[in-house]
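All of the numbers you see were taken from the coordinates with simple rules; none came from a lab. Because the structure is a prediction, the values reported are computed rather than measured. Cβ atoms are built from the backbone, for glycine too; each structure is taken alone.
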Structure 1
Amino acid sequence: MRAEKKFISAEYVQRLSGSPFFLVVDYRGLSVGKFTELRKRLHKAGAEAHVVKNTLFRIAAKESGIADLTGSLSGQLAVVTGAKDIASAAKVVKAFQAEFEKPKLQFGFLGSQRLSAEEIRAIADLPPLVELQAKILGLLQAPAQKLVALINTPGSQLARVIKAKSEQAS
């Protein structure tokens, strides 16, 4: 492999190692202006899109231990990676695809788990991570609040009875 190709492959390996996920999209038919717009939207979501050379990306994925992508990469592909969660990047790609009918989701990886385009769309439909964390916290706190109320109920009822008796006696 030529030195330039080794450098590019090493760059791909570095991007894959620095991201907990990657999405592969076919950007065929997407103008430069629209691709730039997609990149801007992804940047706001903490992700980035890079056009890749399929053979070099296949080598990089294998070297980084993610997967053997032989036969999976064809066409004009870009790879979306990011440091944040996959849901925000998937939401941007899904919304962009709905708006412009491109790029087309091919597949993705979350860690070493391969995701189909349908699974990625399902992830995009999930509420934001902060909202999910708040819901879980609310579910965990609800039983504790009910327990405190249950424990306090007899004491507060007794206090009301004593207060009523004292008011009645006066």
Structure 2
Amino acid sequence: MNLYEATVPQLTKMLKNLDLWLTKAEAHAKAKAFDVNTLLTARLAPDQYPLVKQIQGTCDAAKFTAFRLSGKEAPAHPDTEQTIEELHARIGKCVDYLNTLTPGDFETAGTRWVTLPFMPGKKIIGQNYAVEIALPNFYFHLTTAYAILRHNGVDVGKTDYIGSVSVLDA
């Protein structure tokens, strides 16, 4: 399995799941008669990012994972979203970007040297970047967004988190 198969399909799937969670948040807010956008400032702890930043971080983690492993330029997002609708659009743009990538774009990803702006003067091989930094960072922000929504009463569960799976009849 090359790093395309290990990253892009799963990142795409999970971003789509995140988008569905936001749709559930909208339904929850409507049922409880509150403005869904109030959830954007919700957080689990005072020193953690609020929901809006967790979603932006999830999107950034996905697109930068793909960019750093494939070398294909990632779209810029200025982190200006202030509504659930704008977050839906951002997630959609990230999914669209991931859909432009092919397995061939990742042929040398495992042996590609990756530099990170937060680690000046350091580099990491692509395989290790994907496993040790990129995927854990993506899932950290994704899971925190899920937990914020769940904590605020949005009806999301494990099957909403995991989404579709590739099982066959035995």
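A few notes on this one:
- Each of 1, 2 could give FRET efficiency 1/(1 + (r/R0)^6) of positions 23 and 71 (r between Cβ atoms, R0 = 25 Å, to 0.05), but the derived value 0.85 comes from 1.
- Source structure (of 1, 2) for relative contact order in percent (Cα under 8 Å, 6 or more apart), computed value 26: 1
- Origin of the value 1.3, where distance in nm of label points 7 Å out along Cα→Cβ at positions 47 and 87 was derived from one of 1, 2: 1
- Distance in nm of label points 7 Å out along Cα→Cβ at positions 7 and 119 - structure with the largest value, from 1, 2: 1
- For distance in nm of label points 7 Å out along Cα→Cβ at positions 39 and 135 computed as 2.8, the structure of 1, 2 it came from: 2
- Answer label among 1, 2 for the case where mean count of other Cβ atoms within 10 Å over residues 103-110, calculated from the coordinates, equals 16.6: 2
- Comparison of 1, 2 - label where Kirkwood radius over Cα pairs in Å, for residues 111-150 alone is highest: 1
- For -20000 (helix-only ellipticity at 222 nm (-39500 (n - 2.57) for each DSSP H run of 4 or more, over all residues; to 500), calculated) the corresponding structure among 1, 2: 1
- Label whose coordinates, when mean count of other Cβ atoms within 10 Å over residues 55-62 is calculated, return 24.6 (choices 1, 2): 2
- Origin of the value 3.5, where distance in nm of label points 7 Å out along Cα→Cβ at positions 63 and 95 was derived from one of 1, 2: 1
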